[in-house]
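Take a look at the structures below.
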Structure 1
Amino acid sequence: MNLPQWEQGAELPAQTYRVTRADLVAYAGVSGDHNPIHWSDRIATAVGLPGVMAHGMYTMALGARALTAWAGDPGRVRAYGVRFTRPVIVPDDDTGVDVVVRGVVGPAEAAGVRIELTVSCGGSSVLGRAGALVALDAQRASADG
């Protein structure tokens with residue numbers, strides 16, 4: 001791991017993930033969440049949504065995916081939490097929509113560094129209070145896990 005990357009205030013490279021309706025169908029299959037607001041425009045709009053929305057846990061998982069990319073090892077992510085603030089609306093086309101994850105290194109602790117995440121879609125934040133604790137030392141991460 002490149003330690004200067006983990007200095008407080010450092011901005012981690014943005015990670016962009018394309019989300020399509022096919023991704024939502026696949027996620028529904030593995031998660032067991034087959035709620036029609038995640039695949040049917042008719043149902044989503046009938047309940048007051050602007051369209052089909054991605055599963056909140058799928059959006060949260062994209063943040064975790066960025067964390068593991070930055071950390072280089074999923075075992076280094078020691079804690080992760082978010083609040084769901086805005087849905088990711090996924091159009092019914094082959095293009096989908098981009099979710100962008102950015103991170104800023106916060107203060108160091110004995111167990112690692114705090115990372116503040118910004119997860120957005122179309123320029124709007126979709127997760128609030130998104131943050132994580134990432135272990136800097138791979139040996140410590142596996143020993144504590």
Structure 2
Amino acid sequence: MSTQNAQMMIDRLAAAMNDHDLEALADCFDENVASDQPVHPARSFTGRAQIRKNWAQIFGGVPNLRAELVRSIADGDTAWAEWDWSGTRADGTPHRLRGVTILGIRGDRAAWVRFYMEPVEQGGATIDGAVRSSVAPGVRS
């Protein structure tokens with residue numbers, strides 16, 4: 001697959017998210033896509049059906065979701081995308097995730113994805129406190 005085709009797939013995925021087009025979004029993924037969440041390994045799964053189920057919940061729970069493709073790059077059959085997803089949940093609270101997805105493209109679909117999206121923390125520890133708590137978890141920041 002060419003780098004250009006991989007980039008076109010990322011653009012197609014962004015458009016499907018912003019159009020809230022569940023079928024177009026699901027069609028970006030292979031039937032047996034392997035989805036890995038390295039920071040949360042218990043959340044890993046296989047299959048387009050779970051992608052569809054996840055995104056049906058997301059579109060229903062965040063009816064005005066917007067997916068900003070901050071930057072992306074493709075190299076052969078691998079595409080990296082940095083995202084900023086925002087909106088308002090059905091209950092009126094803000095929804096914001098930022099992070100990166102890495103996709104392995106086969107044909108015109110993702111055969112695998114590594115998902116590094118996390119909620120944006122409002123407030124929280126400074127960098128000094130965060131580093132300290134990561135190496136000495138019992139120490140408060």
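Taking FRET efficiency 1/(1 + (r/R0)^6) of positions 24 and 120 (r between Cβ atoms, R0 = 30 Å, to 0.05) as the criterion, the top-ranked structure out of 1, 2 is 1, with the highest value.
Source structure of the calculated read-out (distance in nm of label points 7 Å out along Cα→Cβ at positions 16 and 96, 1.3) within 1, 2: 1. When distance in nm of label points 7 Å out along Cα→Cβ at positions 8 and 104 is compared over structures 1, 2, which one is greatest? Once distance in nm of label points 7 Å out along Cα→Cβ at positions 8 and 104 is worked out for each structure, 2 has the highest.
Taking distance in nm of label points 7 Å out along Cα→Cβ at positions 80 and 128 as the criterion, the top-ranked structure out of 1, 2 is 2, with the highest value. Among the shown structures 1, 2, from which was the value 29 of relative contact order in percent (Cα under 8 Å, 6 or more apart) calculated? Answer by label: 1.
Every number in this text was worked out from the coordinates using simple rules, so none of it is lab data. This one's a predicted model, so the numbers in the text were calculated from it and none came from an experiment. Cβ atoms are built from the backbone, for glycine too; each structure is taken alone.
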